[in-house]
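Below you'll find a set of structures to go through.
Any read-out appearing in this document is the output of simple, stated calculations on the displayed coordinates, not a laboratory observation. Just so we're clear, the structure is a prediction, and the values are computed from it rather than from any experiment. Cβ atoms are built from the backbone, for glycine too; each structure is taken alone.
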Structure P
Amino acid sequence: MMKQILQGLHNKVKQLTQYAYISFNKGDSTANPLTQISTLGDNAANAQRISPYGLFSNPPVGTKVVYWAINGHIENKACIPFCQAERISGLETGEVAIGSPSTGSYIIFKANGDINIVSEKDINLTAAGNVNINGVQINTTGTTNLGSGGSAIARVGDTVKVGNEIGTITSGGGNTSI
């Protein structure tokens, strides 16, 4: 009799925390996003997807989660998605990476204080106010497009045409005139 009681208790405790997969994602339009998770063929609708303060995501179906039963109630589940297999690897001690496993875009906060932003697509900055870039030296590669209103930028070593004359810029300065 005692063995059966302990076995039943053991089974209940095992169900409190488990690995599972997202089997259906209800979206991300509410304050408490709900996700359907599957484990051992058991679907559990309404597992609340949670994340650390200030970090939000809408993981795709198939993403692995750790879930647990809140207050020991098996029908009251919460889950945290993670992507161990797709994680950004090669980080040094003290480095932090935030990124999207589906797109490969990420930000790495390096141990030496540098910040690396990597994307296979465009990177867009939007601000209601100014966007300021301050540094000892600002380096660019590729074409620099100033958008509307302004002259093109020429750099030391660039070939330029002024009127009918063509030449190479050999030095730079703040006050250049023709």
Structure Q
Amino acid sequence: MQQLVPFDPKQTSSFKIEASAELKGGVLHLTYKVHDLKREVQGLVWESGGAPGERQDALWQSTCFESFVSMVARNYLELNISPIGNWNAYTFSDHRTPQPPTPEAGVKLVGFKRAVDGDTLTSIAQFSGNFQAEHLLSLCCVIKTKSQTLFFANVHAYKKPDFHQRDARVIAVKTV
């Protein structure tokens, strides 16, 4: 597991986020652990509407786990998963292009597990698609509470949170 860093370390946060990515038989397994030192897990804000496990747009406007996967040339995928298992996958040909984003039909959520144990929320999402060991990715998340929105990622390289930046996709997918 890799610890994700907050965009603004001065921002008050009781959250510690860890994430990992593994490729098992062509299925990408993303694991996110939200350690909540002040036990605010119940105060997290996530999307409303839709049954758990449904494909849904705009998940990033609430608490959302995300991964950005470099594909061929400048193409990349954005994978979103909510704490209750709603998800989406988008394909881009370049930085945030096109807008609105194009849903990626070749990616499917094939498994999801969530557990809350005391102060820790664990979400494990499994995506099928054309994932390969040589793809680089970034792991990030948005944590939204009733009082603030926090941005965590494996790296922040710009003056504002922008998970779409190619420079952040530096994690090699571990093949198991």
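Where does the value 0.75 come from, among P, Q, when FRET efficiency 1/(1 + (r/R0)^6) of positions 7 and 31 (r between Cβ atoms, R0 = 25 Å, to 0.05) is the thing being computed?
Q
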Could you figure out which one of P, Q the value 0 for helix-only ellipticity at 222 nm (-39500 (n - 2.57) for each DSSP H run of 4 or more, over all residues; to 500) was computed from? Q
Where is distance in nm of label points 7 Å out along Cα→Cβ at positions 135 and 167 largest, in which of P, Q? P
Going by Cα Rg over 2.2 N^0.38 Å, which of structures P, Q comes out largest? P
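For which of P, Q does distance in nm of label points 7 Å out along Cα→Cβ at positions 127 and 159, calculated from the coordinates, equal 3.0?
It was calculated from structure Q.
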Note: relative contact order in percent (Cα under 8 Å, 6 or more apart) at 11, derived from one of structures P, Q, originates from structure P
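Comparing mean count of other Cβ atoms within 10 Å over residues 55-62 across structures P, Q, which is largest?
Across P, Q, mean count of other Cβ atoms within 10 Å over residues 55-62 peaks for Q.
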